[in-house]
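In what follows, structures are represented as structure tokens.
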Structure 1
Amino acid sequence: MTVYFIGAGPGDPELLTIKAQKTIARCPVCLYAGSLVPEQVVAGAPDGARVMDTAPMTLDDTHAEIVTAHAKGQDVARVHSGDPSLYGAIAEQIRRLKAEGIPYEIIPGVPAYAAAAAALGQELTVPEIAQSIVLTRMSMKSTSMPAGETLENFARTGATLAIHLGIRALREIERQLIPYYGEDCPVIVAYRASWPDELYLRGTLKDIREKVRAEKITRTALILVGPALAEVKDFRDSALYDPETPHVLRPKVKVS
């Protein structure tokens, strides 16, 4: 018996990995985060499977289901949105599994920031503009942030920021980021990335809050901030395919 923590991706059932799809199809127990994972993702569970939406359940409730399945020798598909490694709340589940000797495996999924970048048709790391992406969140009513993990500290790097759980804190995001990025820094709000009703709002740190308010977006949104989001055309090509830059798979420099 094994518990499989499965990344369902951002919402589009077709972004589910083949491995994830096959695992769900053979697990007699399926626990999925229904508030963020569409039912189509778990529709492939086998006939007669115990399929439960964990949105109204507590950690004790979900663990009890796993313990029962373990006693019966039944594999469990524990389906989370996006990729389980990022805000998947799997650490506390794994801690309990390890304490009771219950085997588990993690199957990665497509994260929301990757789905958003694909829908926008752009790269988030542009040569000499931004080569790092900071995945972070606002604390608000959720777990507090560790000391030092502040937007100001991340902003000092000039990296592309992917801010989760921050759509209701746009005023605070503006206050903390404008001194480092400037009012005209590009911002993209990705609402329900890859879902049928997905929406992408482009703006700046100065005006994005009004645009979000006009669309009445209050949850399920990712905020991307940084100069790499601008529609820049005069950036330098990367060295990856540069004929003048040799590397281990292309050791010879092209002679002009």
Structure 2
Amino acid sequence: MSRHDVQQFPVRVLGGPTALFEYGGLRFLTDPTFDGPGEYPSPGPTLVKTAPAATSPADIGPVDVVLLSHDEHADNLDTSGRALLADVPLTLTTPDGGERLGERAKGLADWESIELERPDGGTLTVTGVPAVHGPGPREKVEPFTGQVVGFVLTGQGLPTVYVSGDNASLAAVREIAARFGAVDTALLFAGAPRFPMLFDGGLLVLDSAQAAEATRILGARRVVPVHHDGWAHFTEGRDELEAAFTAAGLADRLDADWIQRA
């Protein structure tokens, strides 16, 4: 697949971790967050949203599948996002989240796949892939931040798409690359989120330099960064991402539409 072909697969970034794209004739939405700015209490630190989403659920039209990295934090699924799930035929998420969210949700364990019918009569596959929401081994991180899942989308005649979810582990990225080979489009959650009281301020999701390294590991032809704006605990944004990709010699991998939205 040429770079031109990859660019014909548009991804609309809506703010925070939320992005909309069409793949195999189905419309996918990642981590729905549409509530306004303000404070969002959680069992851990209070999350502070600093900017509204680029649009509203009513304006994005019908969604066939939500890819939800996890349901436990308001910066990945807020009140408006939960309401939207009621109108979506399928939400793919973590095994625990699948149980919490009801009959329209399905949890995917690591490497578990589901086939979805395409409007053209074919199928596409969504595979759950590892993600670690914090520094260190998953078994030490999950008791504090919960389960998280990423996704790889594949299909006959379709590009390979990786949606990282809230992942801070380059080791997990290496596992994914070993299984799937080069990725055509990667939606990388970044932003270097931190809280001083969690893991001594360690990274909860990739920072900008790690996002560039993940791109190299994956051999990703195109990267659409998400999860880097709109919340106070995101410590790196667009400028840091562009600088890191430039320093790594990977600036040409950044999605042209994402750059134009600056």
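Rule-based calculations on the coordinates, nothing more; no lab input. Predicted, not measured: the structure shown is a model, and the values here were computed from it. Cβ atoms are built from the backbone, for glycine too; each structure is taken alone.
Values computed for the structure shown
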quantity: Comparison of 1, 2 by Cα Rg over 2.2 N^0.38 Å - largest value held by; calculated: 1
quantity: Computed 2.1 for distance in nm of label points 7 Å out along Cα→Cβ at positions 135 and 175 - originating structure among 1, 2; calculated: 2
quantity: Structure (1, 2) behind the derived value 2.2 of distance in nm of label points 7 Å out along Cα→Cβ at positions 103 and 151; calculated: 2
